[in-house]
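Just so it is clear, none of the values below were taken in a lab; they were calculated from the coordinates. None of these values were measured; they are calculated from a predicted model. Cβ atoms are built from the backbone, for glycine too; each structure is taken alone.
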Structure P
Amino acid sequence: MENLEKQKRISDKSDSKKGTGGYEETTVECPECGSRDLIRDYERAELVCDSCGLVIDEDLMDMGPEWRAFDHDQRIKRSRVGAPMTYTIHDKGLSTMIDWRNRDAYGKLISSANRAQLYRLRKWQRRIRVNNATERNLAFALSELDRMASALGLPRNVRENAAVAYRNAVNKNLIRGRSIEGVAASALYASCRQCGVPRTLDEIASVSRVSRKEIGRTYRFVSRELGLKLMPTSPIDYVPRFCSGLTLKGDVQAKAVEIIRQAQEKELTSGRGPTGVAAAAIYIASILYGEHRTQREVADIAGVTEVTIRNRYKELAEELGIDIVL
């Protein structure tokens with residue numbers, strides 16, 4: 001058991017199988033004591049219970065590579081497989097590409113006599129990758145999705161989820177009569193809410209080529225037709241991003257979350273915009289912890305007006321009994 005502390009601990013989901021809709025959990029627990037604190041010991045190829053020491057499984061298969069890499073270049077050279085499948089490319093990344101460098105498989109320069117032929121091969125390769133209207137639609141829409149997601153700094157899972165939502169909209173023929181940019185922006189907005197990385201309609205509209213009104217209208221239509229069950233956005237989801245933009249410490253962020261939870265218990269957030277409530281809670285917390293930020297600074301980061309912050313923070317302070325000394 002001396003090497004077990006160095007091994008990777010696994011949780012319930014580490015032994016689960018991921019499907020298209022998320023995680024399909026398979027419960028793994030110790031048959032002796034019922035503990036779920038299990039350890040994979042790859043040196044002995046065993047699955048061991050950390051509570052009672054029972055060896056649950058033997059001869060584990062290590063699915064990782066048999067080679068080691070100490071930097072990015074070594075990893076690229078030693079890897080024998082391509083990039084994983086992704087929904088953010090119209091052909092899911094499964095097509096081949098002719099490299100732009102004029103070198104053969106051995107790294108030698110291609111002769112000038114063969115370069116013209118290689119140029120023609122590249123040109124036809126680009127053409128045959130998109131060979132019908134649906135693929136042209138997907139190619140343009142997914143590149144637009146990637147552009148907007150990059151401008152907003154969204155993580156990979158949000159992009160993949162948005163690409164899947166757009167593909168479902170195409171399969172159900174929801175694009176007809178609507179702009180590609182509008183449907184792509186609405187899919188990105190829905191994906192942000194599903195993945196717990198909320199962005200406001202104003203933020204989505206600022207990086208898209210369509211208006212906020214069109215994005216909202218298309219989003220309501222697409223979510224209804226695809227049956228997307230989206231819960232209302234919580235103000236707590238906006239707190240980390242706003243605090244990061246204001247360079248506030250973790251204590252202020254924790255206090256803002258606590259204020260919002262108390263407000264939710266007293267139903268003070270009902271009918272209020274989540275960004276305004278989050279901004280007001282951050283404003284109060286910054287004052288309480290001596291890291292004062294002006295209402296203008298908070299309003300610029302949150303994308304709301306100073307009047308909204310004043311109204312919300314006065315309501316919260318009065319109802320929650322918080323004494324604010326400016």
Structure Q
Amino acid sequence: MTGKSRAPNLMVFGVLLCLGLLFLVLPAYHAGNLARIMVLAVYAMGYNLLFGYTGLLSLGHAMFFAAGMYGLGLSMTGWGLSPVPAFAVGVGAATLASAIIGFLALRTRGVAFMIVTLMFAQAGYLVILYFGAYTRGDEGFVIQQADRMIAGIDLSGDAARYFTAFILFAVCFLGLAWLVRAPFGRTLIAIRENEERAQMLGYDTTMYKLRAMIVSGAISGAAGAGYALLFGYVGATFATVQYSIFPLLWVLLGGAGTLIGPLVGVFFMFYLIDISSAVTSAYMLIAGLALVLLTLFAPQGFAGELRKRVFAWLP
């Protein structure tokens with residue numbers, strides 16, 4: 001194995017090692033922020049698989065995030081399930097939703113695909129509001145601390161929450177690191193670059209895109225279920241359009257089609273809003289200005305520009 005072929009593996013394990021050790025040195029406030037960032041980065045990684053690697057622009061991923069969140073939350077509060085099977089229910093709900101929506105939406109292309117996914121996400125949001133007797137609508141509901149325990153470990157505690165978020169992130173990060181370099185991932189990249197040529201080579205591009213959407217939805221659902229479990233809240237806000245736009249912004253900022261990009265994008269945006277909101281109530285103006293500047297001077301995102309200018313091996 002050459003140095004260049006080892007470099008991506010070293011990067012992956014280096015990132016995980018840094019995240020694991022940061023809990024030992026960070027103050028409690030920043031450790032809590034980083035736990036939230038890791039869960040949201042999983043959501044962004046799911047979106048990146050579809051947008052960054054496959055080239056499909058979706059504005060409906062909030063539905064998958066919310067499906068995971070409500071799947072876990074309702075199965076725990078309504079059916080009395082423990083966290084592990086409830087997490088499986090959440091991921092299963094998101095996987096089923098992505099399979100159905102993908103089967104229907106992939107009959108369209110380009111802007112039409114974006115609009116169709118947006119319409120499905122809005123329909124999901126309205127369903128949550130319509131069944132407010134169960135979902136509590138915009139108000140949402142809290143998952144009690146006593147229910148958020150696995151093997152006697154209270155997941156609301158700082159260390160347990162951080163390392164549970166870290167395990168979720170690590171599993172998805174390692175899984176995607178393998179997937180994007182496997183034949184399946186290489187085929188998705190080929191479809192992104194030139195779908196017609198991939199079809200000429202004999203690939204069933206529609207089936208590959210459907211599989212990518214299912215995997216993307218499942219990862220996004222895992223993020224939603226993890227968020228509900230670790231932070232104890234389920235609400236319709238997470239099914240709104242803005243939560244379909246957020247992962248797009250995170251991926252664009254960090255670098256679409258890069259493995260580390262989603263984490264970098266979530267980290268940057270989270271702390272940009274956190275710091276600017278302490279200075280002014282017009283913090284979104286500062287965030288918007290930063291986005292414009294990055295779009296002008298780093299159009300491929302942080303990791304994308306690094307890959308272009310310095311580290312060509314960056315996965």
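Hey, percent of Cα pairs over 30 Å apart derived from one of P, Q reads 59; which structure?
Numbers: P: 59; Q: 32.
Clearly, the read-out refers to P.
Given a value of 10.5 for mean count of other Cβ atoms within 10 Å over residues 112-119, calculated from one of P, Q, which structure does it belong to?
This figure was derived from P.
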Determine which structure produced the value 31 for relative contact order in percent (Cα under 8 Å, 6 or more apart), calculated from the coordinates; the candidates are P, Q. Q
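Looking just at FRET efficiency 1/(1 + (r/R0)^6) of positions 56 and 72 (r between Cβ atoms, R0 = 35 Å, to 0.05), which of the labels P, Q belongs to the structure with the highest value? Walk me through the numbers on the way to the answer.
On the way: P: 0.45; Q: 0.85.
Checked P, Q; max of FRET efficiency 1/(1 + (r/R0)^6) of positions 56 and 72 (r between Cβ atoms, R0 = 35 Å, to 0.05) sits with Q.
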Value -15500, calculated as helix-only ellipticity at 222 nm (-39500 (n - 2.57) for each DSSP H run of 4 or more, over all residues; to 500) from one of P, Q, is from structure P
One of P, Q was used to calculate distance in nm of label points 7 Å out along Cα→Cβ at positions 40 and 248, giving 1.8; which? Q
